[in-house]
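Trainee: The structures considered in this document are given below.
Readers should treat all values here as calculations from the given coordinates under stated rules, not as data from a laboratory. Remember, it's a predicted structure, so these values are computed and weren't measured experimentally. Cβ atoms are built from the backbone, for glycine too; each structure is taken alone.
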Structure 1
Amino acid sequence: MNSDSLFTADFFRANRRALKDRVQADVPIVVAANGLLQRGGDSSYAFTQDANFWYLTGIDEPDITLVMDGDEEFLIVPVREQNRETFDGAVDTAKLTMQSGITKIVDETAGWKHLDQLLTRSGKASLPAAAPAYLEHYGMYSNPARSRVAERLQHHIANLQIIDVRAELARLRMIKQPVELAALQKAIDITGQTLNDVLKAANLKSYEHEYQLEADIARGFRFHGGRGHSFEPIVAGGKNACTLHNVSNDAPLHKNDLIVVDVGAEYQHYAADITRTVCYGKPTDRQRAVYDAVREVQAFALDLLRPGTKLRQYEDKVARRMGQELKALGLIKSANKADIRKYFPHATSHFLGLNVHDVGDYTLALQPGVVLTCEPGIYIPEEGIGVRLEDDVLITEAGNTVLSAACRKQIT
């Protein structure tokens, strides 16, 4: 834990207590840290911790297992081979205790022997269930750490009943505590400061390619104290903006094209997510009309975000409002769902927190302490026009606060 960290062991202790209060008593809770993922040969991708494990421990080391059973808590820490210690360093158990507040730290042999005893007594284990090995909808592989631990549990104890606690963790994490809001606000401020600088007309004209703009955004995030990007940055000029997750960022910028910049800094594990659309020159009347339509829909959506709002009904209302704007732009004749989704193909809001698309329960009414995005967009591939505007919003007792309001929002 850094000396300037907002998060103390008390935060993680309280989160563990809250989870225990929500799950079946007398059932051990087992939560796995992520493991390293191979990038190529003997090198790995930069390590990113499992958000649930970090929320409960504050630990950024791979391959550790958290076990909670009533008042007993311990960490199972694998012994590193000498060769790996030489390159990656030894695990500092005193630091693990300082970060997490967990004093009992055991090696694999002792830890799994004791865990076997707890599981034999209970016949059950609570843990966040593993995702499928391949997430077909997203076209990517999942981190295998959770499934590895689940398989090991069932191998050790025949007929072990697994209780999935993902929903309980999601409901805990969707209501942000004051210290989490402080970290989120810092991440958002870093992002806003950076965008306000690089997207000024005088600065924007100095870039010739998308990657040059991306590079200065990365520099700004680090310069202002962020850890880096909270997700792969999107810098998409002209027709590229019609590909929602255009992350190649290598095309030349063309005069008078619109540029969609969808980025977010990470600060102490918490993610910002802001999108601005600007013109690389002077916008046409058509570009400005599309931009203004998106601003109108966003203002409408923001007015709906308050305690008691249910996101499914909210999304329907925003889509209907978007349909009116699309008709006014001459893009559709009938505001039916299929026609609207041709030009507005994504949801308006998602939860924000430890992950940029954070966990939460979309069936529950919004409550104070929820943080989510508001990001309508219009994409017209046949005209090479894409516009998206995204802000980060805190639900409050009185309605909402736009946490990213200081980030400039103008087409030029």
Structure 2
Amino acid sequence: MRGRRVELGLRENLTQFSLLVAVTAFVGAMVGLERSTLPLIGEHDFGLGSRAAILSFIVAFGLAKAFTNLAAGSLAERVGRSRLLVLGWAVALPVPVLIGVAPSWPWIVAANALLGVNQGLAWSMTVVMKIDLVGPRRRGFALGLNEAAGYGGVAIAAGVSGWLAADLAARDVLVVALAVVAVLALLVSLLFVRDTAAHVAQEQRRSTAIDDERPPSLRKALALASWREPSLRACSQAGLVNNLNDALAWGLVPLYLAARGASVGQIGLVAALYPAVWGVGQIATGAWSDRVGRKPLIVAGMLVQAVALGVLALTDGELTGAAVAAVVLGLGTALVYPTLIAAISDEVSPVARAPVVGVYRFWRDSGYVAGGFIAGGVADALGFGGAIALVAGLTAASGLWVALELGRTSSSPQAGVAVQPGVESAS
């Protein structure tokens, strides 16, 4: 950034912001390609009968992504955001190779662990870098665009891969598409994306929230966002439960629909509807949260998700009911997803942002682990309906937790955590 004036704002950084939006779409596409194909590949190509065994790929993905998020938040200040972004895409390159040559399911699980590392590094850095660029005034809008791009990529990739897999071998479609996306994203990140450290320094100089300009240690950030600060822990648990039900939608719903006679193309349609509504809706909900506050949208979104899962359970895998449930689930998630990250960002100083957001994303993506175990294990024991109903109850309870705690602070304020001046609180 030498010789270049650093300014905060969406318009002032439109070129870099747009590049990061494109990279986020590539990140989402990597996951979307698997949504309508990989559970079916496990059942058909590898002969897996246990739903828990099939969903093991989501557990591996979630564990890898969660711990990578945790490390990425801390490393961002020392290594640099753009370097971690490039590293994330370099890690993605072996994923299609492993899936293509896999002689057994554990190879697929290993590939998804690498995919989790890719997602943890690449998505974490695109999120943080966009927040760095726009400054505090339009944070919700920026995050809405970010998540819309990511889950738009999920939706398009899920729909296209399901459509192609109806006529071609699902595994071949997955391997070729993953390779193309990974190479393109690596080239864009390496050649065109610039680091945002100077923007962080600029915002920190303007901030009067705290005097300490050093980012918190990983241990301190973990304590703050996990249990010490009520608002932060409310967001962390809501993120976890949100991704718990996303794991169910990703891993269990294709099997649920297939068991009721749905074709691969029909499964791809339902798999695409949910992230499509989620993705497009976030453009509006992120900006809306800047005006009305974070809390109403998060609470409403969790309750809407619970209703959607209830509809999915009650309709017993019938295609029309599943499509309606996918749309409603997407609406609920659109209310929650960008708003949670904005709420976390509201509560911390600029230099504390990356570590604390990293902890939040650790807990959020741990939801994939919990979802893989709960959805798979309960579905094996009680059937699809029992697993979906349980997750619906957990989602409603999470929304009530947010209603009670978001906006509340601890009695002894901690250094590195403060609502920024001029930024609307999540309360």
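Trainee: Have a look at 1, 2 and say which one yields 3.1 for distance in nm of label points 7 Å out along Cα→Cβ at positions 93 and 333, as calculated.
Mentor: 2
Trainee: Suppose mean count of other Cβ atoms within 10 Å over residues 165-172 works out to 15.5; of 1, 2, which structure was it derived from?
Mentor: Derived from 2, not from the others.
Trainee: Then there's this: A value of 21.1 was derived for Kirkwood radius over Cα pairs in Å; which structure in 1, 2 was it taken from?
Mentor: 2
Trainee: Upon calculation of mean count of other Cβ atoms within 10 Å over residues 133-140 from the atomic coordinates, which of the structures 1, 2 produces 8.9?
Mentor: Matching structure: 1.
Trainee: Turning to a different aspect of this structure: Out of 1, 2, choose the structure whose coordinates give distance in nm of label points 7 Å out along Cα→Cβ at positions 109 and 181 equal to 2.3 when calculated.
Mentor: So the calculation was done on 2.
Trainee: If you don't mind, another one. Determine which structure produced the value 27 for relative contact order in percent (Cα under 8 Å, 6 or more apart), calculated from the coordinates; the candidates are 1, 2.
Mentor: 2
Trainee: Supply the structure label, taken from 1, 2, corresponding to helix-only ellipticity at 222 nm (-39500 (n - 2.57) for each DSSP H run of 4 or more, over all residues; to 500) with the calculated value -12000.
Mentor: Source structure for this number: 1.
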